[in-house]
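Only the coordinates and a few stated rules stand behind these numbers; no lab work does. What you see is a predicted model, and the numbers here were worked out from it, not measured in a lab. Cβ atoms are built from the backbone, for glycine too; each structure is taken alone.
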Structure I
Amino acid sequence: MSQQSVSDLKSFLINGEWVSNPTESFESINPATGEVNYRLSVATALHVDAAVASAKAAAALPSWKEMLPHVRAQILMRIAALIVERGDELAGLQMAENGKVWSECKAQAGSAAATFRYYAAVCETLGAEVTPSRGNYLSMTSYEPYGVVAAITPWNSPLTMEAQKVAPALAAGNAVILKPSEITPSAGLLLGEIALQAGLPPGILNVLTGNGAITGKSLVQHPGVRMVSFTGGTASGRAIGMMAAERLIPVALELGGKSPHIVFDDANLEAAVESIVGGIFEGSGQSCVAGSRLFVQSSVYDKLTALLVKRGQAIKLGLPDAPGSQMGPVSSFAHRTRIEQLVASAVAEGGQVLLGGQRPEGQEFEQGAYYLPTIVAGLDNQATAVREEIFGPVLCVLPFTDEADLIAQANDSAFGLASGIWTANYQRAWRVARALETGLVWINTYKQLSISTPFGGFKDSGIGREKGVTGLRLYQQSKGIYWSMDPDNFPVAATASTES
């Protein structure tokens with residue numbers, strides 16, 4: 001990164017300038033080693049005031065407000081190119097802060113670049129509508145930016161999550177204040193630097209570091225912020241939603257999940273096993289769409305469970321940058337403690353640990369926040385570990401008898417983000433997909449994601465849809481325009497006098 005990443009205290013970005021707060025700071029901890037990465041400044045309410053003022057002023061300047069879409073798209077394309085150019089740097093920052101393995105961090109840096117390219121294309125090509133009139137007038141829809149948007153992102157995948165908010169919000173014509181998680185702040189700071197390098201006007205993207213209680217709350221409650229986009233836990237999302245409701249501003253919430261991954265007895269079990277393992281153990285299970293509730297038809301329950309245990313034993317746990325590592329640590333030591341508590345609750349409620357259920361042994365794991373891939377059986381759908389989002393490498397396996405039993409169990413959850421179905425029967429796949437109360441359904445695959453397809457949840461999993469064309473419209477408000485075609489409503493043109 002630039003000079004601010006190697007200094008004793010990392011700064012944050014306001015109006016194109018790097019600002020430090022020497023009186024309030026916090027540490028970034030490497031979960032793989034327990035070592036301190038660096039210290040970062042906390043943005044206080046006064047810094048939020050300054051960031052909002054700069055964003056509001058920048059958004060109102062003709063140089064941004066009247067910038068033609070194809071010109072704005074060129075800036076987004078340059079951001080994408082610079083993300084590719086600095087992809088290793090971005091991946092390294094994420095790896096050091098949340099412990100994801102190098103291959104996943106690299107892939108997510110590539111995904112972030114692709115997101116900016118996609119929204120550059122949408123920005124340049126998206127049109128509005130001429131609506132059917134009911135009289136002698138022309139009616140149309142115009143889409144306008146909100147002005148200043150607050151984007152608050154989580155720690156599990158900052159590279160992709162920040163791109164998924166910042167790119168469409170900029171494409172829509174807004175100024176953005178990005179508040180990354182205090183656990184993974186550096187990718188957002190580097191994105192701010194890249195945006196300036198790409199030619200984004202100062203103040204259009206500000207990046208503030210700090211925690212939710214100080215920085216995040218000040219940002220959501222600030223009267224100059226006209227829209228909030230948040231990805232994170234359901235409890236935090238609910239609190240943000242309440243603050244936004246008091247201010248009567250729109251909010252987009254992409255929240256937690258307890259996704260059902262379903263295997264019928266006619267499925268390709270070997271293919272299903274690979275997707276199940278990837279769906280829960282990739283990223284140490286720290287994914288909102290993790291397939292954490294596995295429902296298996298009773299007739300193949302024992303066979304599939306045995307295959308899963310064998311496959312789980314083969315996962316290579318190690319340092320995120322070690323050759324061949326498939327799973328690194330969880331994001332923090334506090335988070336590992338919570339995972340351990342929920343696994344203990346599963347055992348206390350009658351669950352049997354078939355795999356893992358503890359910290360790994362070995363000197364290489366002693367200093368990091370590691371936890372083994374874990375499979376728990378013997379619980380019903382009311383167990384604490386089945387109902388609460390663990391957000392870790394813990395899979396709860398439950399049997400079902402028939403389609404009706406499966407749908408009843410799968411939908412008996414406060415969450416409704418994602419689901420997966422494995423079956424050879426396309427008619428059953430369609431019926432179950434329609435019946436599941438989730439915003440995303442995978443059939444004979446899992447965790448396939450595309451920036452072009454809308455993403456979001458039902459129930460406590462959130463409000464609004466990111467990605468796709470709707471992901472840009474999320475950051476705009478529509479305006480109806482009526483233009484009379486009645487000649488009587490126009491001034492009569494003066495006629496030249498015929499008199500000499």
Structure II
Amino acid sequence: MAFNHGVRGSEVATSLLTPVQSTASLPVVFGIAPVNLSSGETLPVNVPVLSFSFPEAEAAIGYSDDFEKYTLSEFMDSHYRLFNLSPVVFVNVLDPAVHKTTVVPANVKFTKGLATIQVEGILKSSVVVESTDSPGTPYVLDTDYTLSFDDDGYLVVAAKAGGGITSEATVKIGYDKLDPSTVDASDIIGGVDVNGKLTGLELIKQVFPRFGLVPGLILAPGFSEDPLVAAVMTAKASNINGVFNALALTDIPTDVVKQYADVPAWKNGNNYTSPRQLPCWPMVSLGGVKYRYSTQLAGAIGATDAANNGIPFASPSNKVLKANAAVLKDGTEVFLGLEEANFLNSQGTATALNFSGGWRIWGNNTGAFPSVTDPKDSIIPVRRMFDFVTNSLILTYWQKVDEPANKRLIETVVDSVNIWLNGLTSSGYLLGGRVEFRREDNPDTELMAGNIKFRVFITPPSPAQSIEFILEYDTSYLATLAA
């Protein structure tokens with residue numbers, strides 16, 4: 001010990017820890033993007049892309065108004081423009097090296113030095129401009145011409161001054177273009193290729209290591225209607241990175257199930273019945289623009305959480321949809337009364353209801369209902385609060401892993417967690433909560449091995465989904481006539 005003469009101070013770690021809040025409604029969306037319009041140096045294929053705004057997402061993965069082909073564009077439009085929410089993690093699975101078609105060179109005429117090819121999905125790097133006088137002899141990019149895209153995503157070829165193309169010339173132009181129709185369920189499901197590269201839904205495990213954000217919602221608009229895709233989405237929602245949990249938002253296909261009464265049979269027959277799954281039917285529309293229900297459900301969930309400081313204790317049910325119609329895939333409008341909507345809710349399916357206050361999300365239950373009635377597995381906000389508390393505890397106390405397993409550590413965890421749970425309770429996010437270190441949960445053999453267990457008790461409030469007023473004729477008020 002060093003010799004000390006005088007007075008000095010030292011520090012120890014604070015015995016109470018500030019909680020780290022998980023990102024309960026962070027959407028991770030798998031699908032197709034017009035990546036040929038990306039402004040990045042490399043096209044984002046099977047790479048998670050974090051974006052906080054529409055312009056940022058558009059620059060990263062491109063954007064198209066053709067939501068039927070480009071499913072990630074649909075989510076961009078809904079989440080950023082309609083619901084004004086961020087951030088979002090996008091995963092584009094369309095690979096320009098695979099999902100493409102080749103168009104042989106054909107005659108194109110320049111007008112005032114410009115030629116526009118009105119075709120979506122053209123890959124700029126594949127464009128070949130040839131002379132009609134000597135086919136096979138290409139002009140040189142940035143010497144004879146330049147390439148760009150207009151606001152509609154069409155390729156614009158511009159003749160350069162001093163180059164070999166005149167302002168009214170006719171040339172041959174060939175190219176490769178994206179073919180979204182060749183992307184199928186296997187691309188969304190993904191896997192691990194021969195080089196160890198992750199693709200598709202396997203990339204959910206890269207979100208937290210890359211961005212430090214915990215996935216809250218998993219979506220694949222247009223593809224979650226496939227039972228195999230939905231099953232994998234639901235499986236991936238559990239134990240992300242071995243510890244975190246999320247929810248899968250899945251659609252029931254409206255080109256197959258066209259009547260509300262047929263929804264339960266299809267849902268149960270295709271196993272859309274997990275506590276980690278929110279089945280949705282039908283689609284919705286705003287001004288004639290169609291959106292998958294799961295897309296707008298993610299927006300309603302995010303908006304509800306944002307109104308409650310990011311705490312997912314409130315149900316998205318009876319919250320506003322950005323829609324003025326419920327529709328099938330072919331655009332046929334669906335009109336559900338309260339009885340029909342409640343029937344779908346009773347079968348664990350969220351739907352759209354225009355009853356009071358405009359179009360609303362309608363449904364409080366996960367896909368597990370009615371087979372499972374345990375609130376933590378069957379009621380959406382209760383399920384999400386259990387996930388929120390679990391994920392937050394993991395994030396907060398990870399820093400204590402490998403610390404000495406002594407009484408100070410146990411007291412720090414118990415005191416800190418109880419203070420946090422008391423705060424959630426006083427704010428109305430929980431009806432009550434506590435943590436206990438129980439001796440019976442921690443036998444000597446486990447403590448010797450450094451394994452510690454804490455028992456957490458929480459009671460999130462259930463949604464008041466049924467409010468009843470009982471009216472009675474009271475004859476005593478007849479006395480007022482003689483008063």
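Where does the value 26.2 come from, among I, II, when mean count of other Cβ atoms within 10 Å over residues 149-156 is the thing being computed?
Working: I: 26.2; II: 14.1.
Source structure for this number: I.
Tell me which structure, out of I, II, gives 3.5 once distance in nm of label points 7 Å out along Cα→Cβ at positions 45 and 293 is calculated. Going label by label, the one that fits is II.
Suppose relative contact order in percent (Cα under 8 Å, 6 or more apart) works out to 17; of I, II, which structure was it derived from? The value was obtained from structure I. 106, 59, 40 is what came out when Cα extents along the principal axes in Å was calculated for one structure; which of I, II is it? It traces back to I.
Using mean count of other Cβ atoms within 10 Å over residues 29-36 as the calculated read-out, with 26.9 as its value, let me know the right label among I, II. Working shown, then result.
Details: I: 18.1; II: 26.9.
This value belongs to structure II.
For which of the structures I, II does the calculation of helix-only ellipticity at 222 nm (-39500 (n - 2.57) for each DSSP H run of 4 or more, over all residues; to 500) return -6500?
The value was obtained from structure II.
Looking across I, II, the calculation of mean count of other Cβ atoms within 10 Å over residues 101-108 that yields 20.9 traces back to I.
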